[in-house]
Structure I
Amino acid sequence: MGLVISTVNMKGGVGKTTLTVNLATCLAKNHGLRVLVIDLDTQISATLSLMSPHDFAKRRKERRTLTYLMNQVIRPNLKKKLTTTDIICPYVCNVKGLDLMPGDIELYDEYLVSEMLHQKATADGKADFDDVWNKFEKNLIKDILEPVINDYDFIIMDCAPGYNLLTRSGIVASNFYLLPARPEPLSLVGIQLLERRIAKLRENHASLNINLLGIVFILSGGGIMGRYYRQVMQRVSQDYNANQIFKNRIPLDVNVAKAVDTFKPAVLSTPNSGGAKAFARLSEELLEKLEAAKSLTGKDSAKLNLTQLE
C-alpha cells in the first residue's frame, strides 16, 4: 500500500507546487519508486508543471481530469463511467514511475455538492446533515485513491491553499502532510492556521491518523534577508521538534522558477542547478525519515507514525 502525502499550507505562494513536483520526480527518477502526483488545486499549477497546456487541453476535452471523477461522485447517474486509472496520465515528462492525475480549473460545483448531501440527509429522517457531510468529506478522496493505492509507493497530493472541501478530504485521506514554508511572518501564520484546522478535523473524524512529515523551508532571498530568514526559522525551531523540520532547504534559484516555462520540474530541466540538487537531497532525507520511523515502530510503511521520533 502506498503512502499518501498531502503538500499543504493555508497560505499560497509558499512553494507548495514546486515542492510537490520536484520531490515526486526525484523519488521516481533517482530512487526508482512509483509515484502518483494528484493536483487538487484549481490553479492546476502541478498539472502544468508536468505537461504542456496543449496536452492538458487534449485530456480535458477527453474528460480525463479529476473533475470527471468528482462529477461521478456528485452525479452518480452519469452515462459515461471513467475509473481512476482512466484519469491517470502515466510516465509524465518521460520519467518511468512518475504518473499524474491532472486537476482542472473547475473541479466541482459547491451548490451541487450541498444539494446532494441535503437530499441524502432528508432521505433518511434520522440522518444529521453534519454527519452526512463528514462522511462525504472522509470518503471523497479516499474512494478515488482506493483502486490504485497498491500500485504506488507514494501518492503526493498538491492541495489548494485555504481550507476547501478537496483540501480537507485530501488531508483526511493522507498518512502524512508536508508543510512548505517561506521564512516570513505570513507564511508562519499559514503554518499555525493549518495546525488548528487539522486539530478540528481530528474532532470531526475520530479515525484520522495523519502526522506532520516535516516543514520544508523554501528560501527567496539572501544577504540581509538571509539573516532575517535565519531569525524566523529559529522561531519555528522553538515550536517544533527538530525531526519535524527538514535539514535540507531549497535555496533561491531562478532555474526553479524558470522551469515552469518548460512544463518540467527543475530537477529535469536544469538538473545541475543548485535548486535541483537541493530537491535531490531533500528526497533522500525524506526517505531516511521514513526508514528511521519504520525501524523504530516495526510497522509496515503504510502505518508509519513519526510521532515515535518526537
Structure II
Amino acid sequence: MLALLCGGQGTLSDTIFDLVADQPAAEPVFAAAAALLGADPREFVRTRSADELSANHSSQILTVTSALAIHACIADLLTEQTAVTGYSVGEMAAWSIAGIWTADEALRLTDIRARLMLDAAGPDGRLGYVRGLDRGTLDSLLAKHGCEIAIRNPDLLIVIGGAERDIIALCEEATKEGARTGLLAVKIASHTTRLAQACTPLRKALEASRRAAVASGRVLLAGDGGERIFAAEDATAKLANQVAHPVDWAATLEVLSELGVTRVLDLGPGHALAEMMQAFRSSTPCYAADGFRTIAGLRNWIASA
C-alpha cells in the first residue's frame, strides 16, 4: 500500500511549486490559493521575503497548496488502496486528498484555521525543537520555562511551543544538557494551550463545511496518533482541538507501519516526513515529491507499483 504524507509548516522556498508549476491539473488549486493570498502562489513564493513566507497565514495556505497541487497531478494514478495522513496543517490537505473536501474547500478552511490561530495566539509565539533529551529532563525544562510539547516525533525529536523568549532560553539550556536544538520558522505556538480560544470557532467552521464521504480506496488516518477516520463528522472536533493540543506523529508512523505500507511519498513541502519515516522504518522505500526532477518521473514511480 502506498502512503501519502502531507507536510506541515516549516521553511518554505521559492522552488516549492517548480515540479508542478506548469501542470494543467494543478491550475484549479493555484487559482483557489490565489484568491486567498491575493497573488498567484507561484509568484508569491518568488517575490516575497523569507519572513513573509513564514508568516502564519501565508505559510499555512502555501503548505496546503503544495500538497494539493502535487496530488492533483498524480490523482488519476491512485487506483489502488492508498493511505493518507498529514502533519499539523498538512491534515487539512489529507482530508481533501481522502475525498472529504474539494481543494477549494480545504484551502478556504485552512484560511479560517490560520486566522483563528493568529487571533488566539498573540504576537510572541514560536516553535522550536529539542532532540536527544530524556523525557524527565525535558519535562523539567518545560516547566521551568513555561513551554509545552507541541509535536512528538520519533527519535527523541520534540517540537516545543511557547513565547519566543522562553523557547530560546529553553533551547540554550537544553544544548548545555547535550541536546540538539533550534528555532523553527513557525512564529506561532501551534498545538499548545496558548491557542485554546481558536478551537470552538474552528470546530464550528469545520462542522459547517461542504464535505463528502471518505473516498473508496482511501484510508484516512488522523495526524495525531493515527486513528482511522471513517467519517468526517466523527473527527471534526478532534481536528479543531488539535490546534491547541500536542500532536503524536510518532504514533501515527507506528500505525502506518502496522497497516503494512510498502511505499511512502512525502507530498511536502520539503522532505522531512519522508526522512522521519525512513529512519523509523528503514525497510520501507520513502521518497519526497521534491526529490523528483520532473512530474513525469514522479508519475512513473507511482505507476511502477
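Thinking only about distance in nm of label points 7 Å out along Cα→Cβ at positions 60 and 164, which of I, II has the largest value?
Structure II comes out on top.
Kindly point out which one of I, II the value 1.9 was derived from, the read-out being distance in nm of label points 7 Å out along Cα→Cβ at positions 52 and 188.
Numbers: I: 4.5; II: 1.9.
The read-out comes from structure II.
Using the calculated result 2.4 for distance in nm of label points 7 Å out along Cα→Cβ at positions 180 and 196, pick out the matching structure from I, II.
Structure I accounts for this read-out.
Each reported figure results from applying straightforward, stated rules to the coordinates on display, with no laboratory input. None of these values were measured; they are calculated from a predicted model. Cβ atoms are built from the backbone, for glycine too; each structure is taken alone.
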